[in-house]
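The structures considered in this document are given below.
Read the figures in this text as sums done on the coordinates, not as results from a lab. Just so we're clear, the structure is a prediction, and the values are computed from it rather than from any experiment. Cβ atoms are built from the backbone, for glycine too; each structure is taken alone.
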Structure I
Amino acid sequence: MIFRSFSIYFLLTIMRKKIFIVEGIWRSGKTTFIDNINNLAHIHIIPEPSHLEFNIPNSQHIRDRWYARAHLHNFRQAINFSDNNIIFLERAVISSIAFRKAYIKKNDYIITDIYHKFINELISLRENNVEVNVIMLSLSNINHCLNHLNQHTFLKIFNHKNCLLSYQIYIYNEISKLAQKDIIIPIYNPSIEDILSIIKNNE
């Protein structure tokens with residue numbers, strides 16, 4: 001009887017979990033958006049990984065694979081986190097696959113195996129009634145992003161307006177594909193109130 005009660009409690013806890021992935025190109029407001037939510041609700045935040053904290057070889061392929069693996073690691077952290085049922089991640093493997101398509105012009109073996117693992121995790125979560133919301137924040141003023149990239153030496157290589165526009169479109173397209181598979185819930189350019197309403201409905 002105790003085991004049965006524990007199992008029911010565990011199942012209800014899992015069913016209430018909501019994971020929010022916040023996507024968008026540089027300077028689209030991801031960090032600010034998450035911080036604003038955190039000021040108004042009790043959430044757990046998993047920040048975007050940064051290769052600058054590690055000794056990563058100066059190779060774009062190696063760096064792209066490192067980011068994809070780091071994003072997958074963060075997503076798995078969100079899945080296994082048990083102290084809070086509302087978890088926000090800044091970016092996921094979606095960004096990595098979109099970046100490869102926009103800048104490297106390839107959808108190749110470098111990170112597709114990691115992307116497939118990410119999709120499998122999403123499928124497993126859907127089967128276990130864990131809700132994954134993907135928030136897409138679009139940037140209308142691309143020049144704002146260009147100015148930001150110019151200020152950072154390691155980002156200047158990405159300072160191409162057409163590539164930035166493509167990057168944003170590819171992120172949107174990848175989110176749309178996952179939504180069509182019914183393994184995520186897409187949320188495009190929501191207000192803080194929109195997200196707080198979703199969180200409140202989880203209580």
Structure II
Amino acid sequence: MPPLATRLLCTLLLPLTLLLASCGESEEHALARIATMAQTNPSGAQSEIVILWRSGTITLNGAINLAHDKVEKNQPGCLAMAQVTLGATSDLNAEVEKKGVNEFYWMRVGSLAGKSARIAYDAGDIPTARSLVLAGPPSWKNDNFWRQFPNHDALASYILHASGETREALNRLNGRPDLDPSVEQAIQDIQAAQRADAAKAAAIAAEEAKRKKAK
């Protein structure tokens with residue numbers, strides 16, 4: 001075949017080849033690619049989940065399962081994958097609820113937020129823990145979930161307190177019936193920290209007043 005004809009044929013076939021490769025991408029391969037992307041381009045990875053879900057290439061259950069697996073093994077990049085997956089569940093919430101989901105779906109979303117936040121909190125990364133612990137759509141954050149996952153409930157308030165949101169940390173637990181002992185302990189710990197902070201502030205103020213009076 002003449003060189004010009006060869007080049008023309010390649011030019012025509014290349015878009016078709018790329019299209020077929022894209023259409024033929026498996027869910028496993030797509031999710032692995034997204035997990036890698038999440039570490040350097042989280043917004044792009046989150047958008048990719050949305051796009052591929054709408055195209056039918058991946059399922060949200062598949063993304064959630066992969067994120068859970070990475071978090072449970074504490075693999076490198078696990079928090080990034082959890083973050084973009086939880087973000088995508090929020091982006092797609094209206095569409096997903098229209099299709100219909102069961103309680104197990106919400107439990108998986110909520111527990112992903114809790115497990116990933118625990119890793120960040122234990123590592124001392126409070127900003128990341130705060131961004132994860134209540135991430136995802138509001139539908140999973142209900143009394144039934146908190147009753148089943150009291151450790152997550154307590155963790156959420158510890159993280160809010162550590163983030164400077166002490167009032168919210170306590171207010172979210174007010175009026176809850178039959179609090180789990182771990183949640184009651186969180187309330188006591190946060191209130192004790194409040195009292196210690198107030199006493200420290202009063203001592204500093206008294207010392208400052210004493211210093212000014214001595215001048």
Structure III
Amino acid sequence: MERNEVLEGVRNRVSFLGSSEYQLAISEVANPHDPDKVADHILERRKTYEAGKVSNNGAAMYGSREAYEQAARESDDDARRQLLGESSLLAEADALTAAAKAAQEAADQAKATLSKLWQERIALPDRIQFAQRELNAINSQLARMTDEALRAEYKQWYRELLSSGNAGSVNPLIYAAKAAVLVGADIRREVLHEEINRIEAQLLNDRKRLKQLERQLGKK
């Protein structure tokens with residue numbers, strides 16, 4: 001059988017046939033003029049590269065097109081290495097490939113780090129603004145919670161109650177609740193001051209971090 005006929009016969013049975021695995025097969029089989037023998041040799045050899053990529057239920061093989069293509073590429077690459085043997089060009093190509101892979105991995109890592117830093121950078125101004133609003137609200141609340149302000153508020157409420165003529169019919173629990181506002185003011189102010197300390201510490205850290213990120217990302 002002519003060489004082209006053998007090649008055509010092998011292609012009919014072997015998907016994604018690589019030139020190197022074909023050349024290796026015809027150099028290893030006993031009868032390189034028999035396309036079935038050559039195809040069987042390649043398909044048997046491919047099993048090593050299909051392992052883990054395609055499934056076998058005992059009757060048939062199942063896998064995606066991408067999985068079969070990847071197995072074929074790996075088989076062809078390995079066949080080329082066998083054919084080239086100790087070629088200095090192959091060693092050089094391997095070194096360049098390894099260097100390119102390492103460079104790509106470093107580039108991917110750098111991009112991932114940059115993306116993470118940038119996401120943090122664009123989130124910080126909103127975080128700082130929210131914390132500042134929260135701090136302002138607490139300070140405003142504290143300004144209304146001085147003993148003088150609370151007493152004045154209570155007196156105003158009681159005067160209005162007296163002028164309405166309903167002071168005697170008010171539920172005692174309402175009086176207790178109003179009095180609790182005065183009695184518990186110190187504790188509430190203490191809690192609010194603790195919140196102020198927490199928010200101010202957060203703001204300090206966030207602003208320092210924002211400046212650090214702007215330096216890292218090259219923003220003046």
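If distance in nm of label points 7 Å out along Cα→Cβ at positions 112 and 144 comes out at 3.5 when worked out from the coordinates, which of I, II, III was used? Only structure I yields this read-out.
Determine which structure produced the value 39.7, 120 for Rg and Dmax of the Cα atoms in Å, calculated from the coordinates; the candidates are I, II, III.
On the way: I: 17.6, 63; II: 24.4, 99; III: 39.7, 120.
Going label by label, the one that fits is III.
To which of I, II, III does the computed value -27500 (helix-only ellipticity at 222 nm (-39500 (n - 2.57) for each DSSP H run of 4 or more, over all residues; to 500)) belong? Answer by label: III. Matching task: 31 is the computed value of relative contact order in percent (Cα under 8 Å, 6 or more apart). Pick the structure from I, II, III. Here the read-out was taken from I.
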